[in-house]
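Listed after this line are the structures, all set down as structure tokens.
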Structure 1
Amino acid sequence: MKILHFAVENYARVPANLVKAERKLGHESYLITLYHTFQGYGDEDICLEMPFVATNYITFLKRFFSPTKTQVTNLRKDAKDGVPVWKPTNGITNQLFKLRDRLWENKIRRVLDSLEVESFDLLFLDGGAGFLRSAKIVRELKEKGLRIIICYCGSDLRTRGIIPAVEEIADHRFTFEFDHTLYHPELKFMYFPFELVDFKRPLQKNSTKIRIGHAPTSRSAKGTDEILKELNPLREKYQVEIVLIENLPHQDALTLKASCDIFVDTIGELGYGINSLESLAMGIPTAVQILPDFEAVLGEHPFINISRQTIAEKLVPLIESGDFRKEFGGKGKRWVEENHDPLKVSRTVLSCIQN
């Protein structure tokens, strides 16, 4: 099949990992993004580098006109409120999106024409956004025979919500975030597609201290302030160093993470993400809060399940025992290989679509 992925950005490399897996499975697959990620992944085939998106000015406007849409927390949406739905907050916002669509449309059409997009079988909208906010181009492609698949990747659904013009014409809907399924029951939950090959740890440590890492992309989403408050007292009793990995290019962040003995990802209601998978893939024992309903779906897993109240007591056995750390680390890497292999994830997604 010929498969085209469109994403606002290559979020945590999820779109790119799907594309790579599809190619290994014998499909012709491409990724188009609107802009490059801060982390500098660089895996897209085409980056449109469009104006009026992901700039300081646009972020300011979003915060001014839609403050609730830019707030990221570590809490779930209330399922009783139903599916979050995007709509313009006022007439000015509506006109700004219409203007942006007009400015973008010609360039997007030229790029799609260069790919002979009408010859494709599937269009994946990774993150649930169309090329234009009006979904005009996506609607045209569906009318010409392409099947439309939405894959939600993270906070896209929580903070922005579904885009009705896109959602109503989708043939299939998936998510890589369990909590999405609680308020959007039509979504099918899938494991994140994740490659292990690049994740190596140094053979020798440069420090005698036990290094506990934490890497927030958003402090409010990770519960960073609470985590640090609980970790800091451990330094008084043990030879422990807290390694805060923040605001770094991805490769630099990975290098720091690989130097850690224990990794604490997040507390809150959302569960684990790519951050946790990176540390597990390095063989690092990984602590994260997983609520009972998500834990029931996962079954047996390698995470140290923590809450704010239990962080210290759950980490002490790992601090005190190198053998314990090694045991947990080995389990983690095997679990990632078994559940998050991009080829396995891609086969499952494509099987659902074809059947």
Structure 2
Amino acid sequence: MRLDSTDTFISIKMSTVFKFATAFAVVSYALADSSCSVSNKVDCGYSGVTQTSCEARGCCWVPIDDYTTPWCYYGTPTASGYSLTGMTETSTGYSGVLNIIGSGTQAYGADIKKLNLEIVFETSDIARVKITDANNARWEVPQSVVDRPHATKKPSTMNYKLTYTESPFAFELVRVSDGRSLFKLDSSTFIYKDQLLQISTAVDASATTFGLGESTRMQQALTKGTTYTLWAIDQPALAMNTNLYGSFPFYLQVVNGVSHGAMLMNSNGMDVTLNNNDITFKPVGGIVDLYVFAGSSPAAVVDQYTQIVGRPMMMPYWSLGFHNCKYGYTDIKQVEGVVAGYAAAGIPLDTQWMDIDYMQNYKDFTLDSTNFPQ
């Protein structure tokens, strides 16, 4: 499907690498002028893009016998990105204003010309970078949905440090103990439009990456040269490479046994592309609300992540026993018979589950008063 409004459009299609149902595949826009000799190649196309389509976007087309490196990628722009002004130290970090350099680009809609930047040192191991439209409210994940903490002052010690440049704007968060880059934003690939955001960071080529759920996969580690589409959908996990019920724009990386992670607090549909040297988030709306976790063990990263999104609930005592569940029970009498059968056979049973059969026409928070009256 293609949504047109003068020269603004977004292509919405099924992914061809991972056949995610009802998934967005967001295609990046063209750069007006570029040079193709870049070391870190950020994907400018989509799965199956042709040379003609790639070059029509103003991007570079260089086929290579390496599935982890995009054939269609951004070059080095002669003018793009944002400039930073008014950087001011606050009680929790820094704030400033980002202004578009030049007129920006018009493909996929005009760039947002003025952005507010807020950098918060949440804890000794967690940094937050929030970038919002300076003049218009945009969708944000409500505090009531994810009750995340907010720092009131800077931590007394920090295990990471921030560096930045003003024009074009760029920043890097680095772990103090070993100098490892945790997140490095390059202004040349930073996009902020009404219906397209793009934020990319350089990654170590030797890194192993986990996360970006929820979907069915053959292995836990993510595959380089792959676009993962995050689009939560209510469907059973019956096939490989299928989207499931949740959307978690969070990744954890391990490099030489040391870990760090990042999460984009954004609930819009998005593509996340992992290549050999970079990882790129492409939501179709919302804001940039980035959390970076310094680690440095996998357990520490998960601990820091759950400080923000919330800890898992302690399981109730009854849930630790034996369970039985099946889809397709016809009525309560059949379920009662199953429970009685366990007892007759001397098989322990603590919990009996039913699937959506008990609902009225499969509607949540309802009961089928005929077949499941109690």
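Every number here is computed from the coordinates shown, using simple stated rules; none is lab data. Computed from a predicted structure; not experimentally measured. Cβ atoms are built from the backbone, for glycine too; each structure is taken alone.
Determine which structure produced the value 0.35 for FRET efficiency 1/(1 + (r/R0)^6) of positions 47 and 95 (r between Cβ atoms, R0 = 35 Å, to 0.05), calculated from the coordinates; the candidates are 1, 2. Answer by label: 2. If helix-only ellipticity at 222 nm (-39500 (n - 2.57) for each DSSP H run of 4 or more, over all residues; to 500) is calculated from each of 1, 2, which structure is the one that comes out at -11500? Comparing all candidates, it corresponds to 1. If distance in nm of label points 7 Å out along Cα→Cβ at positions 127 and 279 comes out at 1.6 when worked out from the coordinates, which of 1, 2 was used? Comparing all candidates, it corresponds to 2.
Using distance in nm of label points 7 Å out along Cα→Cβ at positions 103 and 335 as the calculated read-out, with 4.6 as its value, let me know the right label among 1, 2. Of the structures listed, the value fits 1. One of 1, 2 was used to compute FRET efficiency 1/(1 + (r/R0)^6) of positions 111 and 207 (r between Cβ atoms, R0 = 41 Å, to 0.05), and the result was 0.25. Which label is that? Only one of 1, 2 returns 0.25 for FRET efficiency 1/(1 + (r/R0)^6) of positions 111 and 207 (r between Cβ atoms, R0 = 41 Å, to 0.05), namely 1.
When semi-axes √(5λ) of the Cα gyration tensor in Å is computed for each of 1, 2, the one that comes out at 41, 26, 21 is 2.
Comparing mean projected area of the Cα convex hull in nm², for residues 143-310 alone across structures 1, 2, the highest figure is found for 1.
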